[in-house]
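What follows draws every value from the coordinates through simple rules; no lab data is involved. Remember, it's a predicted structure, so these values are computed and weren't measured experimentally. Cβ atoms are built from the backbone, for glycine too; each structure is taken alone.
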Structure I
Amino acid sequence: MKEYCRYEILLPLQFNDGESVPEELIADTQRGIRKRFDAAPQDPEPVKCQWKHNGQVFREKLARIWVAVEDTPENRQFFVEFKERLKERFQQLDIWLSKHPIELL
C-alpha cells in the first residue's frame, strides 16, 4: 500500500517592507504545484499569524497552499528545492513549509 503525506506552504501576503505581495506570485506558486501534482488547494481566507523574534512581536497574514501526494524521496526533494525558490521569490529569510503524514481510511 502506498504511503501519502501532505505538504503545506505558508506564503506571506506582504513583503518585509510592508508592500503587498502581488497576487500573481501566489498564483504562480499554486500553478507550479498544480503542474507537478495535478492539484494545489488554497485556503480561501488568510491564516493570521503572530510570532516573536528578538523580543519583537510580528503579526502577519499568510496564504496557505497544500497538496496531498505520495510520500516518496523524489517528492520530498521537489519541496526542499521549491522552498529555496520560494524564499527568493518572496524575499524571505525562511518560508514555513511542513510535511504531515496522512492515513487514508
Structure II
Amino acid sequence: MENPPMDKYSAGFGLSLVVANFLNAIILIVKEKNAAVMSALKAALGHHWITHGLIVIAVFIILGFIFSIMKLETNMNACKIQKYIIWSVIISGVIIAGFFLPNLKVS
C-alpha cells in the first residue's frame, strides 16, 4: 500500500486530534476527582460538559493551526497519522473506562 503525502493542514490537525483525545480524558478525570474544578467548569458556562467540550474544541483548533505551520507534513504520511489517531482513541478510551469501571455499581 502506498503512503500518500499529506498537506500541512491534514498533518497539523491530525496531530491536534491526538492531543485533543488525551486532553479530553485528562479533563474528565480531573473534574470528576476535584470538586473545585467541577464547580469552576459549571460556573464558567452553566454546565461542566459545555465548558469541557469547548476547551477541547478550542485546543484542537488552536493546536491544529500551530502544528500546521510547523511543516510537519515533511515528516508525516497518512498511515502514520492514522496510527497515531487510532492509538490515541484506544488509549484515551482505556483511561476513561479504567476510571469509571471500578466505580460501576451493578444492581
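Given 9.8 as the derived value for mean count of other Cβ atoms within 10 Å over residues 16-23, which of the supplied structures I, II does it correspond to?
I
Among I, II, considering only FRET efficiency 1/(1 + (r/R0)^6) of positions 32 and 72 (r between Cβ atoms, R0 = 30 Å, to 0.05), which has the greatest calculated value?
I
A value of 14.5, 47 was derived for Rg and Dmax of the Cα atoms in Å; which structure in I, II was it taken from?
Here the read-out was taken from I.
Computing helix-only ellipticity at 222 nm (-39500 (n - 2.57) for each DSSP H run of 4 or more, over all residues; to 500) gives -10000 for which of I, II?
Label of the originating structure: I.
Which of the displayed structures (I, II) returns the greatest value of mean count of other Cβ atoms within 10 Å over residues 24-31 on calculation?
Once mean count of other Cβ atoms within 10 Å over residues 24-31 is tallied for I, II, the winner is II.
Given that P(r) over Cα pairs in 5 Å bins from 0, in percent, for residues 8-55 alone, derived from a single structure, equals 5, 16, 24, 25, 15, 9, 5, 2, 0, which label among I, II identifies that structure?
Computed on structure I.
Which of I, II yields 2.3 for distance in nm of label points 7 Å out along Cα→Cβ at positions 40 and 88, as computed?
Comparing all candidates, it corresponds to II.
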